[in-house]
Structure formats: C-alpha cells, structure tokens
Structure P
Amino acid sequence: MKEKSVKNGEKRNLADYLHADFFMCKCQKSVINEDWHEYEAIVRDLDEQLSRMPLLYEQENMGFRAMVYAHYFGGATDVFVTECSGDDAFGYVILNGDYENSELGYVSIKELTKIDMLNLDFFWEPCPLNEALLEVDSEYFS
C-alpha cells in the first residue's frame, strides 16, 4: 500500500492514513471523522503499526508464534490478523465464542470491515498469537 503524500501545512484526515482507513470498519470511520481532532494521534499510531504487518506467507512457519498486528472484536467474536496482502489476510478466527471450531485461515479485510458488530481494536499491541489467545481464555488455549 502506497503512502498518500500530504503537503506541508495541509491538514490530514483519515483517508491520508491508508492502512488505518483500509482496516477500519464503517461504523468506526464515521465516529473518527466526526471527532477527528480527538482521534488523529490514535489513527497515526495505528496506521504505523498496520504498515509493518507482514505480507502473506512471511510468517508461514511460525504457527502460533506468528505476530498479530490487527485485532477485530465484537460480542464473543475475535479475529487476529497476522499477515495481509491487499484484501487477503491470514489469521485466527473465533466466531461467537466457539473455541472448538476456531481456526487459522484466510479472511477478507473488506468483508470484515462490513460486519457492523466488529470493531478494529485501536489500542492493540502486536504480540504472538499464542499470547493473544491466552488473553481470550487461558484455560482453553493453554
């Protein structure tokens, strides 16, 4: 993803932060745009973090030690994204708290961002997938 250039003195907006804009859900975008001055620093940091996400297959042999760069959450659903190339991403998905059927697999970022109940975690700190899953349920994922 190419960075959008902004001229000196020109005010930035969400669309200038290509990674954050792409990964963010519709409902979050409307809130961000309404109170841009309150969210700009958060969006800037999020954009930087997402720009460091590895491309597909770059963490292929790491399994549950792969770093998670983006987290979506809503209700009992969690999506942990470890790699992304364009719209195609790879990660771990827990739907509606169903740990038994949760799995590693491919997801579409465009499809995730259309789901009203999901939100991109603005304060996610990259960590290995196994640590992220322990935070969800330390008994089940130990």
Structure Q
Amino acid sequence: MSLKIQTFNPLSSYNKAINKLKLNGIRPTKQRMILAKILFENGKRHVSADSLFEEVRKEDRKISLATIYNTLKQFTNIGLLREIVVDQNKSLYCTNKESHYHLYIEDEDKVVDIPTKNVNLDIPQIPACLKLHNIDVIVRIRTLKELKDI
C-alpha cells in the first residue's frame, strides 16, 4: 500500500481560506478547517447548507447543521463565499470569486455561473456620495413542461 504524500501548497484555495480566517481574527477550529477543505478543494461550485451537511456526513465527520450555517455566514462575511438568495427560505453559497452572475434553474434547484460579459446592464448614475459595492444578478428559469415529459 502506498500513501500519497501531499506537499504543503500555500497558494491552494484551502490554505488561502485558512489564512483569510486568521487575518480576520477568526480561529481556524477543526470544524471550520474541515468545512474549508470540503468547500475549497473541490473547485468552483454552489452548495447549500444541507448539501454541505450531507458531504460532511459522507466523510464520517460530525458537524452540526447549525455549525455549518454559522460557518457559511462567517465565510460569506469575510468574502470567502458569495451568498445567492434564491428565495426567502433558501440560500446557496458560491465559491467562485471571479465577477459573474447566476442562472437559477428553479425546478432543478440548480445554479449555473454566467460570465459578466454575457449580461448587459444599464446601471443608473450613482451619486458622488455613494460607491458601488456589488451587483448580484440571478436569472430564474424553468424547464419547459413539454420537454420534461419527453
């Protein structure tokens, strides 16, 4: 049996996330480190608290759903994740830090990234006393009923 030895990569998404926690005065607890590893070592993606909870359970880890919700909020507050509010009772979290928008397929409960170059926005003039912070665009679609039945 051969063990795969991984070298330390300070530029990995996981290590960048842990460093950002420390820089923001958030202690990297065992639970936060596990969640950061699951979130940031699997590429750019969208997760819900429930789907993350299932991933944690599949890895035989014991982290409560409440801890997952709190950690997702903390990661969002320090800029590690983007929260996508798909309706008043559901949020998804995006690990993609590049500027982009979202396509939400409602009946499949799926989110797809849309590059900003593919969306034309006519933003009104912003008063000099204000600064544009962020633009969130969620395009909501559903599959056609006729196509679903085929």
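What follows is calculated from the coordinates using simple rules that are stated; it is not laboratory data. Note that the structure is a prediction, hence the values are computed from the model and not measured. Cβ atoms are built from the backbone, for glycine too; each structure is taken alone.
Determine which structure produced the value 3.4 for distance in nm of label points 7 Å out along Cα→Cβ at positions 110 and 126, calculated from the coordinates; the candidates are P, Q. Each step should come with its number before you reach the end.
Working: P: 2.6; Q: 3.4.
Traced to structure Q.
Given a value of 0.9 for distance in nm of label points 7 Å out along Cα→Cβ at positions 30 and 62, point me to the structure among P, Q it was derived from.
On the way: P: 3.6; Q: 0.9.
This value belongs to structure Q.
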With relative contact order in percent (Cα under 8 Å, 6 or more apart) computed per structure, which member of P, Q shows the largest figure?
P
